[in-house]
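Laboratory data are not the source of any read-out in this text; all were calculated from the coordinates shown. Being a predicted model, the structure only gives us computed values, none of them experimental. Cβ atoms are built from the backbone, for glycine too; each structure is taken alone.
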Structure I
Amino acid sequence: MLNLVFVKNFIMKQRKLNILVLSSDYKPNLGGEAELAHQVTRELNNLGHRILLLARKSDKHKKSDYRDNDQIKRWLDLDKFLPIKNINTALVWFSAMRNLLKTINNTKKKWLADIVFVTSYSTWIYLALTLLRLKFVIFLHGEDVSIVTNRGLFSKWLLVLLCKQAKWIFFNSEYSRALLVRLNKSLNYRSEAVGCGVDIKPDNVIVKQETARNLLGWKKNPVILTVAKLIMRKGIDTVIYSMPKILEKFPDCRYIVVGEGPDKGKIENLIKKMGLEEHVYLLGSVAERQKRIIYSASDIYVMVSYQGPKGEEEGFGITFLEANIHGLPVIGSRCGGIPECVEHDVNGFLVESKQPQQVAIAVEKLLSNSELCRRLARNGQKRIETKFNWPKVTRRIGERLETIAQ
């Protein structure tokens, strides 16, 4: 009997899985959650597993340079029907929820999925999987948990209840994991922090700074860069407030921000109020290749996030890794999981949140010392090679999925 069990486990370990991936945030959306879902899905496929992805519908995916393939299906966004104000919206929401249940169940059966992998927090998905009694694992991010921990008892109870239905919980950082474990200690024994990574494939071509600037038509001005969703908690306002001090020593310095978001108007007004129209530029959303060129053309990467009004905090910060791999030193804040991504005086500097003076001092130190910049960037690249890359992160996830599927 023992030999039969051993043979069965050996066969299961060698067999590649059919994995149904559910993602409420996927490419071409910008941000860490969409990037993680895309990269982990791709790497699981590279490991030999068969993947079918169900992703939330997005207007962007029809007109971006990212195209869906046959293995990606889109479902309707249930949140667009909330809050439920009358009987009509209630009926529409319940109809959409019924369709989601039907889609997941039918897809799982037709696909013969061994396991369901949910890449970001969605109450509706967790509820659907629980009602269908499907075997699933989830990936939680810092913002997923930090928002709930600042809400009422019901929200916390619901998060814990749904997480307990999962076979395993992955996190992007130990910080994020600790937030959930504080709510329920039993989840400590069915969870792990696997981190995040960056694309280090050969097709991720990194050009020299001079070449990148020529492609963009940029001059030789010092450039500070942020790549983020345009929401205040990303600390874009903090960097803007630091610019007058930076310009005293580096009068031709430019601050470039890549991304879109709901606070764009507020940020534009702040730029005008500070009289920085000639020094701060919002480039909006850009294609992936263009983003890489902008990284290569810049000198320093900065994202000094702080806690948002709903308790949101940065769970990790993939863009710090992207900056390092493109040869940039980074400046982050001591907020959320950022210190796990940015080691002070190793691959960059850490400052306190909402402290423009500290940002200015860190920027001036880096712009005044090119050798320091190179050392920090090299250290960051070494950390990526040894730990923070998608193949290594996904290998850990894949091994856990194989064990659970048995």
Structure II
Amino acid sequence: MYRENEGRETSGAVGPAAGTAGRSAGRYGRFGGQYVAETLVEPLAELERAFVSCGQDAAFAAELARLLSTHVGRPTPLYFAAGLSAHAGGGRIYLKREDLTHTGAHKINNALGQGLLARFMGKTRLVADTGAGQHGVATATVARLLGLACTIYMGRVDMARQRSNVERMQLLGATVVPVDEGTATLKDAVAAALQDWTASFGHSHLLLGSVVGPHPFPAIVRHFQAVIGEEARRQILAAEARLPDEAIACVGGGSNAAGLFSAFLDDAAVRLFGVQAGGSGGVGSAALSCGRPGVLHGMETFVIQDAAGLVPATHSIAAGLDYPAVGPEHSHWKETGRVRYGTVDDGAALHAFRLLVQTEGIMPALESAHAVAAAVERARALGPDDVVLVGLSGRGEKDLRTVLYGDTDRGFGVPRVEDRSRARSSGDPR
């Protein structure tokens, strides 16, 4: 069942932010910024300069466009889900089919853009984090395409439940490094990748997989994922001769949603919905529903944390949503009310996975299934002339073991571990 955030106060007792290196850069309202060690200030500045230069480079844009077309397979189609719409019995549901990209998810858009950026900067190695494995596969693919070395950090729990993607990364020549710290999931993989880059930025590029981290990473990732919304806007206008009434996407770190929403932010009539993981048994990973502002992974954003600032164990049946924070722009959109956020629990996501298979013959990633579940409920409340646009962020072959046999990290003997990592209040620079 989709449960919308009621908008209750979640800021707790967090105080105002103290000064830190580069804190004012890349703010989304009060969120974002750069909370990093002094050693990373210049590498981040170098990255921002290169990003700006590439944005003005016609040859860079042409190569990116060519590879998005011929290697990735863009544009991806917009599909009218007639069977799913009939099941909902209300609005007309369209799916933006990022599951049909090369490598099977939206992650390749950002990985390709950042891979070209790394080459432009003269870097010879890519370092990345991954949860569900799709970003890892996309990064390993781009590294192979561009002739770069590649190291992927992945929590050991996620390696167990996304075994096929680990094998794909290794086949592509990437070094996959298990992460055992914390909960051994996405949060800890991000931290490990950041730590690697701190020691290797001279020859390595940190290819973050979502709109998270210190500035300019959220802006870079959003830029390379904006192609999703740009295409979807043109396609829905061609199909319906108008914009959708609602656009819905799942949100872990939030890159797929940021990419889709970016094309509709200025259209007040288009209602935007982000769907986070409600998990099960009272344990989820919905930072925008049950978190409060803090600092994690170099950014100020909503973070799930206890009264002492410790990040508790989080859970989602979808590895890519099992993250205790969210991109800072999503935190800003929540505070301004431009995007409404809610949750879908594990059971509803599993049901939506099977429902889309049964009604459309499409197997969604479990991350995407959260958005499908919410879309069915939203469409049910609308009329037959209303239009709902859903970001189908990836395909679901990677999740078959979980769907058929249960959540791998619980059902296949991989223990959850107590996490004692700490989210800092907004006033605690590092």
Highest-scoring label, criterion being distance in nm of label points 7 Å out along Cα→Cβ at positions 100 and 388, among I, II | I
Structure (I, II) behind the derived value 16 of relative contact order in percent (Cα under 8 Å, 6 or more apart) | I
Which structure, out of I, II, was helix-only ellipticity at 222 nm (-39500 (n - 2.57) for each DSSP H run of 4 or more, over all residues; to 500) calculated from, if the result is -15000?
-> I
Distance in nm of label points 7 Å out along Cα→Cβ at positions 116 and 140 was computed and gave 1.8; which structure, I, II, did it come from?
-> I
Looking at mean count of other Cβ atoms within 10 Å over residues 212-219, point out which structure of I, II has the largest value.
-> II
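Looking at structures I, II, which one was percent of Cα pairs over 26 Å apart calculated from, given that it came out as 56?
Details: I: 56; II: 50.
This value belongs to structure I.
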